[in-house]
Structure P
């Protein structure tokens, strides 16, 4: 027996080695399949050529196109790869909010009085508690203060106290992302956000008096606007030529403005005001216009137990707010929405970390595992956020089958018609036949949404490019949408 066993040892060990090599081969093959570009069929010729013209290698592309009725993807390429999504990340945030908060969810801003009203005087403090309303605007504050006047209050002998405790303060410097702190998209979230903390400026050349008239809205108490000099010549890059200089409570334009530019309107982020100072300045301006007076100063704190709730302002519904978020890619509104979900689940003060964990749990609980997902602020204005095309496709599939599908679809830009897709695909047949969210950062371009094909079938599309030439992908994306329309 011993001699027989020894004789078969070489064969025995060869069998073991053979099985080991087989397992190793399978592991290498699996790894290769998950890392190499994969697609269900060759990429559309026109789309591929446009990518090549733009200098985009296929390794920088992630794509999934799928019939919403099911079945294998029509196109798939690197769909499992974690990519920077830019603003299409807002689709995850808004769909999570529709399910976790409900389409009729509304934010309620409360006004409290801590003191006694004697005649038309509040002998005490007025407290305003923020609810995180993403779209609380100057006109809303005006209506709220009109109601306060209707209660008979004209004079406030105490202070204005702002309760911003619902959200954890965001200490990020607005210049950290891209150095463009004056751009409205860099506004940071706040529990008592007003007008996205922005100024809308109206510029008018006054030829008769050889000067530039410039007005800011909203009007803020104590704000000074120093307009630029009027000049002749071509208009050119008029915004850059204005040479905006931020000073405390001053908007100074040290440059010039060409008369040939005519009237112009533009928005800037009021980065020289804190959230509290901006709100106070707007409050004082409106309150004074309504005939009111405020003796005390601004203070920040929480609502004391002795205060009584005297007024509330209710926002428009979530279903309406997400149209601003998705159609016009409003970053700070998306960030407000993400924090609101955490606050509603009891995580107060709400943080982006807690909100991100909540969204991840929501995905897992609903059969959308997303181990690659990195959600920093929910807006896509981030260099850290990541998602794969396959995960985004599953989110879109879930949204399509959800009871809130009409609200979600209505929030997306219609190709060639409105929102960030208004000036796209206007010469193509897909115009009016797709609801598409766009995304754009330096080195990132993306689209995601739905296409109704010529056949009547409905398909989802997710396409992301992470590359230095990503800004040149617009034509290729438009051709992809047209191909889906024709072949879906």
Structure Q
């Protein structure tokens, strides 16, 4: 009897991960491939679409099939997710015209943000798109392309994100799901849930944007060329896919109103499912993955990325696969509060809730008693303060999470994950399978073809344990958080002066 298999592949900031599962959620095979985030200059962040996206996808796909020794025809459906929102111009043949411009960590379009806010009006954009224009939005980056790379803009046939590029390579069709499309402000109308010229202001011909679909839609089948490249059987169903954070949320059971995902990755990302549009300038809004549902989101610009930065600059003598484990053990030796250090994690500006591309990273309160362990611990506390800043906004909006599900590599770091619960005062639920977005991709593909219902994620991925907030640490963290908030407000004018 033939197996019923589902394949999910997620392309992240530094690594691509794939998983092959059966129709009960059992993992048949896993594979991964690392790549780099390219930083050509300060404020820029890029990937190479053919090497880092399609190259990784084809490698991981073949690896999964090879390791599992499965018959590719037993794979009923495939789904991909990628970092997002990204901006990639491609020509009439579907070939990339430049490196892909990444999500909010790429702040190159700050002038275009100011220009569009001035010409259209911030309030009008907010009412129309449900989001203010920030480095997280794609519209200003398209305008940057038009203003700064006119020769590339002239050759552009379509603008796609990472998932859209993979889906085109697999099926020949240009698509983007509604969840991703809402980040293409000011070109997406949240009321009509469609592309719109109303606020276009000469950014681009919207015919150059991809077809809109819901995440639980079939978009096509594997072509002969894609079959040769990936090892997948020609004719295999391809489902819409989405941005990695949304797939990750599904993978840990974020399926109903009040459910919230907290993703510990290169950046922190938060998704809260709501029953109505929750529109606030400090957050992001998007339709959720299924028609009729909504989501409110937040995200820090740099989180896990900071651990790489710290290791590369202050722990060069540590080598081997356990480098981060050893650094975390050092951090545990420092007491809560890091002996008075307060850290601002704004190394690439900041996304929510301050939306400040001028924001700068800061170690504040250093003295001669501090060592590497205190500085490293303060990084995790600073990230936790950033998370609490986002949670405070949800509290103001009477949208306190009912169920907080955490996922990502950072959950394995006890200092980071437990400090976060202590700071925000909320327990975190962790599932047994912590694979992340690729597992969510596989589940979404199974949902789309009708093999499972979205509630079945609770059977696919059972709860393993909870991280409980330690209220004994709240006094020191409340003080640290107060300094964290005041430190930014007191120095943001200096940060802007440095940028200028």
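Taken together, the values in this text are just the output of simple stated rules run on the coordinates, not laboratory data. Note that this is a predicted model, so its numbers are computed, not measured. Cβ atoms are built from the backbone, for glycine too; each structure is taken alone.
Can you say which of P, Q returns 5.0 when distance in nm of label points 7 Å out along Cα→Cβ at positions 232 and 352 is computed?
Only structure P yields this read-out.
When mean count of other Cβ atoms within 10 Å over residues 88-95 is computed for each of P, Q, which one produces 15.4?
Q
For mean projected area of the Cα convex hull in nm², which of the structures P, Q scores highest?
Checked P, Q; max of mean projected area of the Cα convex hull in nm² sits with P.
Suppose mean count of other Cβ atoms within 10 Å over residues 304-311 works out to 13.4; of P, Q, which structure was it derived from?
Corresponding structure: P.
Suppose you compute semi-axes √(5λ) of the Cα gyration tensor in Å, for residues 280-319 alone for every structure in P, Q: which one lands on 22, 19, 11?
Source structure: P.
With relative contact order in percent (Cα under 8 Å, 6 or more apart) as the yardstick, tell me which of P, Q scores highest.
Top value of relative contact order in percent (Cα under 8 Å, 6 or more apart) goes to structure P.
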